[in-house]
1. Using mean count of other Cβ atoms within 10 Å over residues 17-24, single out the structure from I, II, III with the greatest value.
2. Consider the structures I, II, III: one of them gives 1.00 for FRET efficiency 1/(1 + (r/R0)^6) of positions 41 and 73 (r between Cβ atoms, R0 = 35 Å, to 0.05) as calculated from the coordinates. Say which.
3. Quick one: mean count of other Cβ atoms within 10 Å over residues 65-72 came out at 12.6 when computed from one of I, II, III, so which one is it?
Structure I
Amino acid sequence: MSAAVLLGTLVVIAPIVIRNYLVFPQFTPTGGTIGANLWEGLGETELGRKHGFIFGDAKMVEHERIKMGWPADMKIDVQWPDGIRRDRERTRESIAFIRQHPVWYAGVMLGRMWGMLKVAGDPVPYCATSGINVTSKKCLPPQWQEGVVAFGVNILGMLQSVARYLFLPLAAFGIYVAARKDLRLTCLLLVTVIYYLVPGTAAHTEIRYVLPMHGLLIVFAGAGLDHFLAQRRKGAKEEQEPEN
């Protein structure tokens, strides 16, 4: 199965890498946005802004326009013109700054990890949060915001709010339960979670980037909930059985 996954990856990705190698003078295996995400990610922080990093594609491009002396009416964007060289320059600037402040940047990454995992309460700056609580005012037209339908929607929103606060504890417990049942399969599923939480927090991130991770955590939360229900059913069955 692993060999099939690796072969499928090679078949899908290899044409892109070969195309980039043949077309571009400066070889790049990716689409050339790593530097932009690193650079803008530093622009999210106060220390980064003090040293000239800026968050936002338009602001970053305008910064580069001034730096390179390009005229104001020249049409440029994140990847054109000379996008590969510019992105490598962003990467070099970002990594050089991170090397000067490694402990500080580790704290930045931990903050981003929490932002990725936070699904309840106030949104995290830049990363935001996944979804909203359902209420009649948010989801229904004005003429339906009172009455039985609105009441039912608000009740659903309350249940949803409770579920969102229970989500992370249930997912953590579900990982424990799943690992005891099938450690190899659990580790395989956790690869995606770890990818988003560790390499995925090295640069600017948004909630839309980490939805696959949330999908897997929902599976683990379901495993934890299923374990609770199974134990309850087992206890109820034992109470019903007559004593020998």
Structure II
Amino acid sequence: MHPYLLHSGHLLLPTFGFLTAIGLMAALSLSLRTSAAVGLNPEKLWNAGLFAILSAFVLSRLLLIAANPHNFLAYPILLLMVPSLTATGILLTVLVTLLYLRLRSLPLLATLDAWAPCATLTWAFLALGHFFEGSDAGLPTTLPWGLAIPPDRIRLHPVALYAALAAAALTLALLRRLPRQQHPGDTLALALAISGLIQFLLTFFRQPYLYPTAAGTLLDPIQWIALGMILTAGLILLQPRKLVTHAV
């Protein structure tokens, strides 16, 4: 595994962080193309995407500082370098992004349709980051492509690589689907449903975790989230929506 692309003295360049940055920039660039497919202004969609990314970064750091004020005063730079995107941070990011979209008069479903392939592309890069840093451990396997883990050289399923390949394939499928969708929200629903299904299935290849709650023993938390994504996709498809008019 290669957790660092560069390691020279105190200078560290984490592979995961580097690939995350590349993925976010690729997603923003892709939004310039997907915006045209749903009839949105590319510059507005780029700005909205950049706002969402910066909001996630700033809000996650503010929450981290609020939870660890003494550590921040003692080691400010070190604390700010800690990965800190939590469920609360994601929720706050979603809320402020929705407010931004409303203020900028960007239609919600069309915007999320355009962002769907961008999100799955980012997921592919995040999964690659986990693969190269050696996280997201899988169950033991005898398959020839299993990762040999020292010191016993036990082969494990490369779950992160499975996720990266699935996310990349889904991105291509969404890009083909987007210009031909019949209703606003169709591409979003497809992305949620398939992403949820992929995440649900991948948990069967991951090493299990023990959770103290009854819900945690029934299903893995990721499986609950995956089912929520699939349910949300179904609710979107059940809503009455106008037909999309395609240019001939």
Structure III
Amino acid sequence: MISRSDDYVEYCRETAKHARDLHDLALRGRDKKEITKLIHEHIVEAVELRPDDDLVDIGCGDGILLRMARQLGARSALGLLATEEEVALVRRTGVEVQQALTDQLPVPDANASVVVCNSVLLIVPRERIPASLREIYRIARPGARIFIGEIPFAEQKDPTPHFNSRREALSYLYRNHGLRTWFGMVRRMAWWQITGQPAVMQPGTAVPFFATPEEFIALGRDAGLEIVRHWRNDWVKTRNNYLFRKPVS
């Protein structure tokens, strides 16, 4: 038998443990480095990142936005990641990173002039979204620009099915993801067998949170945030980007 876990924190942990390239932490696929760069260039433009800014990037992936901020001369740039395994990898690039979850940020009140949370809240359980938005409000200083990106506006069908057997799982991976992914799972299954660990797949494809623009803007407003604008994501057309600000008074 093979079971399935949609615990995204554990998925991030396993990704970091088996990462062959730092960009694996961006969770976009190894052939998407240029897209990852373009996405963050657009974020820099959207928040008008400046040398006097203090940036907090929630779910900073491979740290690309932190490195861009450093190149622009930002006063500070802190990245937050779900697991210590991810943190250890990204710290090797010389940027500042800490472990945190979205509803418990290890950042002082009114600390950031720019907060970015891109392609993160969609994998946060719905019941933790209000607390996550309140945390973003708390760490932002008055007037701060807040970018929250890639929020699905409709329910997303999970592309990865549940499997009844290892053979079924391997067949699916070979057909849909190729020989490298298939071989990686064969190795993992062999390790489970040798060590006696349970066979648990962590596909990382479930999307528990989605919201229409009206609903998400209302959630932001309830947390104290003021909407500036929202727009359709350029790369994933079923998702929206939002630019909020923290009111000055």
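1. Numbers: I: 11.4; II: 17.4; III: 13.9.
Checked I, II, III; max of mean count of other Cβ atoms within 10 Å over residues 17-24 sits with II.
2. On the way: I: 0.70; II: 0.20; III: 1.00.
Source structure: III.
3. Numbers: I: 9.9; II: 12.6; III: 20.0.
Considering all the candidates, the number was obtained from II.
Read the figures in this text as sums done on the coordinates, not as results from a lab. Remember, it's a predicted structure, so these values are computed and weren't measured experimentally. Cβ atoms are built from the backbone, for glycine too; each structure is taken alone.
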